[in-house]
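Peer 1: Structures are listed in the sections that come next.
Every read-out reported here was derived from the displayed coordinates using simple, explicitly stated rules and does not represent laboratory data. Note that this is a predicted model, so its numbers are computed, not measured. Cβ atoms are built from the backbone, for glycine too; each structure is taken alone.
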Structure I
Amino acid sequence: MEIVFATHNKGKLEEVRRIFASVNLRIISLDDIVFTEEIEETGSTFEENAFIKARRLYDKLRRPIIADDSGLMVEQLNGEPGIYSARFAGENCTYEDNNKKLLRLLSDFPEPHLAKFVCCAVYFDSSKSFSEYGYLNGKIVNTPKGMNGFGYDPIFQPIEPYMDKMLAELSLEKKNEISHRRKAFEKLKNKLNI
């Protein structure tokens with residue numbers, strides 16, 4: 001069986017391929033099928049955005065699709081940046097821009113700045129569709145550390161099991177062990193029952 005994963009991100013693709021490695025399933029990316037059309041995420045939740053991508057691709061390809069949407073939710077900011085995590089500081093912003101804006105907003109609040117990474121993974125084909133969530137709980141720390149990872153990783157400290165390190169200080173393998181994406185796609189794989 002072959003499933004199209006709605007991503008161009010090579011790191012994300014490899015992580016999901018490893019999750020599905022134990023089952024008889026081939027995961028291919030949008031690059032593998034040379035799909036370059038931009039899919040606008042107009043939903044108001046992670047789940048809506050993931051399903052928008054999955055439905056749009058299914059309508060074009062008529063093949064089973066998996067997709068996801070993920071981001072960071074900070075308790076003291078009422079769940080922001082949420083679905084806007086990638087462009088929190090504006091269009092064409094850098095990871096550093098996003099981190100600086102987040103830390104600036106949190107400077108008005110006492111520590112700890114509790115936060116969680118959220119991933120909603122979805123499956124879609126002609127006969128069924130469903131979603132699963134994964135979470136990574138932690139806190140935002142004011143001083144960035146580490147050179148691994150991307151996005152908010154240098155200022156996100158997981159609660160367990162690596163609570164003495166920022167995500168950006170962990171190896172890719174250790175980060176993938178605890179990631180919100182892994183948790184969501186593991187549940188999705190189990191629900192697919194293949």
Structure II
Amino acid sequence: MMDEAPGEPARRLFLALWPQEAERNALADATFEAVRAGGGRPVPARNLHVTLIFLGSVPERRIQDVASVARRVAAAFPSSAAPLLLTFDHIEYWRKPQVLCALADGQAAQVHALAEALTKEAAGAGLNPDLKTSQWVGDLTIVEFQPHVTLARKVKRRIAQTPIPPVTWSCGDFALIQSQTLPTGSVYTVLERYPLS
């Protein structure tokens with residue numbers, strides 16, 4: 001838990017690969033039938049992303065610390081690895097969190113290295129990143145990060161691993177995202193982008 005004083009203004013934040021609208025829409029189109037078959041609550045195409053680290057509730061006074069961490073990691077990222085190319089070619093049902101996810105091949109090792117660097121730097125700055133978003137693979141709990149896009153939540157009907165038409169995301173940066181839960185659903189706002197050098 002971050003050192004948040006009672007009543008202190010805070011925002012729910014995470015760092016993520018946040019692709020272009022056309023890439024999000026392409027993945028939503030490729031997975032539409034499978035998501036519908038699984039039931040549950042579909043994630044709107046505008047919200048599709050790959051979470052790198054989830055920071056939870058961050059006091060307003062610490063948001064610049066988050067931005068500083070993100071800038072340092074982005075500046076140190078090897079330029080030869082950018083842009084990150086992830087090709088989503090199948091979906092899986094993860095039982096314990098009850099989600100349907102699109103899984104990627106491609107530069108998963110570079111995405112893993114980016115998430116690891118962000119986690120290390122954030123922890124070093126006292127930001128306490130939450131690793132839960134990266135600990136579920138299928139029915140197993142693991143520590144390894146696996147790039148994925150959550151397509152639907154509260155999915156109670158088990159779905160076998162399903163191939164989808166490949167969709168490639170090309171990410172030359174990552175973003176700081178604010179998450180707000182409204183009666184109409186989650187609203188994500190891009191606060192800042194960090195180009196991968």
Structure III
Amino acid sequence: MRRALVLLAAVAIVSSAAAAPAPLPGVETKGDRAAWRRLLHWPSSCETAWRGQSGAGIAGVWPVGGGRHIVAVDCSLGAYQGTSMLFLLDASGRASGPLLLPIYVDKGSGKPQPTDATVVLGTLTFSRGSGILAVRDLARGVGDCGIYSTFKLRNIQLIPLASRAKACDGKPPLDPARWPKLPRLEAPSG
């Protein structure tokens with residue numbers, strides 16, 4: 001009887017250890033980046049573009065409830081912004097992504113065009129309080145123009161909330177949250 005209780009206790013300890021989620025990798029070193037890549041499996045194009053940069057290139061690891069995290073992986077750096085991919089990591093460590101974002105881009109014409117992208121140009125910020133992800137794609141380093149997009153996670157998709165854009169005229173408003181609104185984009189179906 002005692003042997004059975006000891007065996008049950010050992011099984012319970014092993015089971016609870018197996019059920020506990022593994023700690024997330026760090027966000028500072030190349031070794032951390034390699035650990036994230038094993039977990040998220042981003043495409044080699046992102047890794048090739050990052051080669052030669054210092055640090056982990058993990059732009060953010062943001063908790064979004066239920067043990068899930070949005071993870072932003074840098075693919076390239078630029079003078080004032082780079083490109084990133086976004087992934088959703090569930091509580092058990094399974095990854096979805098790269099996430100497809102319906103977003104406006106400007107390919108040089110000065111006119112934002114809607115597209116769906118898994119590689120996003122701009123600076124990413126996340127507000128834990130509101131759960132809003134913002135992408136600020138500047139047209140020049142001064143920061144007075146570009147495209148500003150906001151998203152909210154629903155299930156496993158980032159749903160567009162609002163998109164704004166401003167031409168490079170050197171005039172206010174400088175706050176991207178006050179730039180003129182663009183037509184709202186729809187989440188990709190599927």
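Peer 1: From I, II, III, which structure was distance in nm of label points 7 Å out along Cα→Cβ at positions 37 and 61 = 1.2 calculated on?
Peer 2: Derived from the structure labelled I.
Peer 1: Moving on to the next point. A value of 18 was computed for relative contact order in percent (Cα under 8 Å, 6 or more apart); which of I, II, III is the source structure?
Peer 2: I
Peer 1: Which of I, II, III yields 13.6, 44 for Rg and Dmax of the Cα atoms in Å, for residues 77-148 alone, as computed?
Peer 2: Computing Rg and Dmax of the Cα atoms in Å, for residues 77-148 alone on every structure in I, II, III gives 13.6, 44 only for III.
Peer 1: Out of I, II, III, which has the highest value for distance in nm of label points 7 Å out along Cα→Cβ at positions 69 and 93?
Peer 2: Top value of distance in nm of label points 7 Å out along Cα→Cβ at positions 69 and 93 goes to structure II.
Peer 1: Determine which structure produced the value 39, 19, 13 for semi-axes √(5λ) of the Cα gyration tensor in Å, calculated from the coordinates; the candidates are I, II, III.
Peer 2: Computing semi-axes √(5λ) of the Cα gyration tensor in Å on every structure in I, II, III gives 39, 19, 13 only for III.
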